[in-house]
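Listed next: structures, encoded as structure tokens.
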Structure P
Amino acid sequence: MNIFYHPENGRMGDIIPFYDEGMFHLYYLGRGWKRIDTRDQLHFSAPLETGIRGGTGSVIRAGEMYHLFYCTFASEPESRQFVCHAVSRDMEKWETLPEDTFQPDDRIYEMTDWRDPHVVWNEQEGCWWMLIAARAKEPTGRNGCVGLCKSKDLHHWTLCPPLYAPHTHPSAHECPDLFHWGDWWYLVYSVYTDRFQTLYRMARSPEGPWITPPVDTFDTRCFYAAKHGTDGTSHFLYGWNPDRAENIWSFNPQKDYGKDYNTWDWGGTMIVHQLTQNPDGTLGVQPPSAVDHAFSRELPVEMHPLSEGWQVRDHRASVRSPAGYACLLMNPVPASCRLEMDVSFDETPREFGIALQVEKDFTQGYYLLFEPRRHRIQYKTGLRMYEDGGKMFPYEVEMERPFEWRPNRTTHIRVFVQDTILLLYGDNQVALGTRMFNRKGARLGLFVSDGSAAFDHIRLFTE
């Protein structure tokens, strides 16, 4: 079983979730629009062809009719993008409506970015809203925005000023999504300039004003184009973790260091985060319950200290290492597994954490670094241990997530592995997703540097 869905042939691009009559219908971009269905975010139907050829959009139901909005692209006479419309009575056969195709009129928006239409019903205004990835007509190049159109009938649309235009990014705000949960409205979108992530904003009204939360992302660069789906009770976010196989941007290093150091491709494997809502309205992420419980066979935990000072018993390991690095080896890394534990510290370490695919020398491998002094979780590959790593990564951080570590407070960590995919969840608040290509067949490990830390209730599960 794949806990993270990947098509048998090709890659999975932007996911467009639509919930209807007890089923999540997940449309996605492959060679055209395809669809898989699920009830639990773990078991999926075989892919279905839709006949739609185009870019990201949305699906809604109005009465007995289903409406699919998408975008198309034209390169002549200049780069142009168009919003398109198709309808169906059964979600099996779609009829395109060429007369409904439209583009901006060069008054409010630039003509070259007009894509990813997302349609929602605005109860307050009694009309349909369409959010669009666009760029506003502005004197500065930082004109990426979430565009807005309105309609009474889903066929004729009036262009309106942008719903959100922060003058931050010189790229369109891709795959915009708008949803309501409790007392809050949430605006989700993705950017690929300055930052390369899915972001969110929050407001008390769909009109805004939009607040930027302290942590305004859900995951790393390895979770992109994410869109929201809900059954009215549970809320999910669907994005993709990219592959590194094809060098589609022609951006790989001249020297072959292995796929770990290639550029990220477009599309890959679907990742589904279940959203959590905090008392202040901010959002966190956790694994869907079916994914969390997919691993039911518990393995005995092995622990073999490689340094002095470790205290090891049952499912617990702790060490004081105030002036150096202490490490231990654990079980071989299963091809698919969940590793969980509670971590804590009192004498604040410089770093501590979990290693994957390491040998006894504890150098090459992959590292999830917990860094209390820098309020983050960092991912680091083994090449950083050597001179070539300094040439490839001329900076300190390879991939990171903000996280507030506090002394004498327990943090629950869950780490999922499926083949090359690595996904960490911390306290049902943050996720860190990435890939591990170069190394397999080695072991898990724990480490502490310049301080003390304890790892409690360590458990390892496979399917």
Structure Q
Amino acid sequence: MLQIYNTLTRQKEYFRPIHKGHVGMYVCGPTVYGDAHLGHARPAITFDLLFRYLQHLGYKVRYVRNITDVGHLEHDADEGEDKIAKKARLEQLEPMEVVQYYTNRYHHDMEQLNVLPPSIEPHASGHIIEQIAFVQKILDKGYAYVSNGSVYMDVEKYAKDFHYGKLSGRNLNDIVTETRELDGQDEKKHSYDFALWKKASPEHIMRWPSPWSDGFPGWHMECSTMGTKYLGEEFDIHGGGMDLMFPHHEAEIAQSCAALGHDTVHYWMHNNMITIAGKKMGKSYNNFITLEQFFTGQHELLEQPFAPMTIRFFILTAHYRSTVDFSNDALVAAEKGLVRLKEAYTRLQQLQPSALTTVDVKGLREKCEEAMDDDLNSPIVIGHLFESARAINTVYDGKGTISATDLAELKNVWHTFVVEILGLKMDDGNQTDSNKQKAYKGAVDLLLNMRLEAKQNKDWALSDHIRNQLTALGFQIKDKKDGFEWSL
């Protein structure tokens, strides 16, 4: 029986859905004002794994993953210019053009990683009316106040009736110490009060009318609103990255309890971080590598392109609650491991049955299920698969035999866990794509090195010809003192 680690209770618990045979799952999706990076890939793959396994167990899952397109700041929505509005202003675009552009790119990246689409993908901007109504509920219950056209959560008053900080384990004294000083703090009763609705400044593009002002909802409000709209006032699982535990998910709990009088989520799940040299990878630290850069190899920390399945395999080889430190060497090792797994899968399809089984293939299904039931322990599953690969290779090399019954079971187990649950594509496309990317990068580098040599020889005609032809094909070329950079 499936056990998952509940962040709220800080222990593994047997999963018991609210409604028999049905599971409601909400996961915080992307804020669409930039390209997805490796840090975005981890929660997407983690909860895709959970989605797939719950379906494998026979549950009907309603999986809701939101799109944050109101454009709030990553860690505090109370102040500051809307990021999507800022990008729209600088590039002279409609805000929804920016949203659609990056949403399309996110979907493309998720498809490359073989992440299944959610059942419902609501946009924050499409649920403004519902968010206004949710804010009004909190005001009516007396846990919020209006100040200068904005609405703030009265955290101190809320904390007298409910446990504020129970998810993250913080108390109000800690929160006071850690709260940043922001413009407009004088609107609040206390520094730790957070915005439910924010009055828009005159230059703010994305704004909507409300009973309090023309403005926009607080960052935390969209998830409380859309989660309960599509999954009900109580639902099974809420997931996201560990960095969202505070303030985002803590604020969600407060909003829902204030409006409804009770918790809405039974199991909180959080994946850990991707790090670089021990530091969290993210836009706020300016140390992120986009997924497109991984796929093309166009980043200074990458020595080669890496296929999407290599990225997925790399993430699955670590337990979702452990940190994963990125390095080029780690990805190379993951690529080699995936090649070994694919070779075994391919050989398995080619095996011929015999009268007797002389290799050890018993119990693989049970061992893989036991690992998945233990809080989605994907690295243990992969370990079991590699162990069974030895038996596959033994039979393939003619040093052992396998019966028709055992062969059929082994094929079924490998397809179930490798393809359906881990979501790894085993066709030749993965390695072929990687090889194509390497050859593609090498060919472009060769042409640009030829151009560099032509410039050094003052053969301007050849230099211009190479640049013009590549530009016409869609390449962007930037000359540098020590060489060149290019992108498509």
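Structural remarks
- Identity of the structure behind 166 (criterion: volume of the Cα convex hull per residue in Å³, calculated), options P, Q: Q
- Looking across P, Q, the calculation of relative contact order in percent (Cα under 8 Å, 6 or more apart) that yields 12 traces back to P.
- When distance in nm of label points 7 Å out along Cα→Cβ at positions 212 and 260 is worked out for each of P, Q, structure P gives the greatest result.
- Given -500 for helix-only ellipticity at 222 nm (-39500 (n - 2.57) for each DSSP H run of 4 or more, over all residues; to 500), calculated: source structure among P, Q: P
- Answer label among P, Q for the case where mean projected area of the Cα convex hull in nm², for residues 116-155 alone, calculated from the coordinates, equals 4.3: Q
Just so you know, all these numbers are worked out from the coordinates, no wet-lab data involved. Remember, it's a predicted structure, so these values are computed and weren't measured experimentally. Cβ atoms are built from the backbone, for glycine too; each structure is taken alone.
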